[in-house]
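Derivation of every value follows stated rules applied to the coordinates shown; laboratory data play no part. Just so you know, these numbers come straight off a predicted model, no measurement behind them. Cβ atoms are built from the backbone, for glycine too; each structure is taken alone.
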Structure I
Amino acid sequence: MFTKSKKMAEELFSVAKRRLDELRTRPYSELASLPEASEEVFTFRDKPVSLCIYRVTLPDSRVRVFVTTSKSHLAGMVHTITGDGFDLAPNGTLSEVKDEVRWEYL
């Protein structure tokens with residue numbers, strides 16, 4: 001069971017990373033204008049999966065973008081949630097979010 005769950009989490013994480021990589025190519029102005037939260041639902045292994053994009057403007061004007069994917073199992077009693085994010089400064093400086101920040105979104 002654990003191996004199957006780990007594989008599922010890795011596959012969902014790769015979906016989140018692909019979207020995050022695409023968002024990294026966008027300019028600051030475009031990221032700053034994203035809604036604070038958006039959700040897409042798609043089919044993965046014949047089951048619905050949620051992909052959420054979160055955007056926060058930090059006090060120093062950096063924009064934080066975080067992407068999560070989640071899938072429920074066992075009639076919604078168990079969830080697999082993965083995600084990652086980055087901060088982008090107005091001058092174009094990009095930095096990865098710290099581990100402790102990730103837990104705010106997962």
Structure II
Amino acid sequence: MDCSTQDGAAHGEACLAKAERVAGFDRESAMHEILAILTLEARPMTGEELVDGCQRRGLVPHDGRAFGPVFKELSRRGLIETVGFAMRRKGRGTAGARVWQSTAASR
């Protein structure tokens with residue numbers, strides 16, 4: 001892992017820790033909701049769509065970047081996988097939005 005990746009991972013974990021401390025955000029609840037949304041929608045979705053769905057369900061951290069480590073953990077556990085990339089809606093049209101699907105959907 002290069003320095004920028006390590007820095008990004010460390011910042012993501014710090015953001016998540018703060019969200020858990022100050023906003024009552026919960027990693028496990030967020031993981032559950034992301035999987036529930038993917039199952040309900042039954043289609044691949046961008047991370048932005050999934051974060052928006054979690055926020056509509058009441059999982060609102062102080063900073064949306066707190067979801068980064070949640071996606072990383074779901075992927076590490078083999079519960080979701082990247083199936084493509086899309087233009088970001090919230091990143092001023094920059095490329096890089098990952099498209100995720102449940103690994104249960106690909107079986």
If Cα extents along the principal axes in Å comes out at 46, 25, 21 when worked out from the coordinates, which of I, II was used?
I
For which of I, II does distance in nm of label points 7 Å out along Cα→Cβ at positions 9 and 97, calculated from the coordinates, equal 2.7?
II
I have -10000 for helix-only ellipticity at 222 nm (-39500 (n - 2.57) for each DSSP H run of 4 or more, over all residues; to 500), calculated from one of the structures I, II. Which structure is it?
I
Given that relative contact order in percent (Cα under 8 Å, 6 or more apart), derived from a single structure, equals 23, which label among I, II identifies that structure?
I
Answer label among I, II for the case where Cα extents along the principal axes in Å, for residues 33-88 alone, calculated from the coordinates, equals 42, 18, 14
I
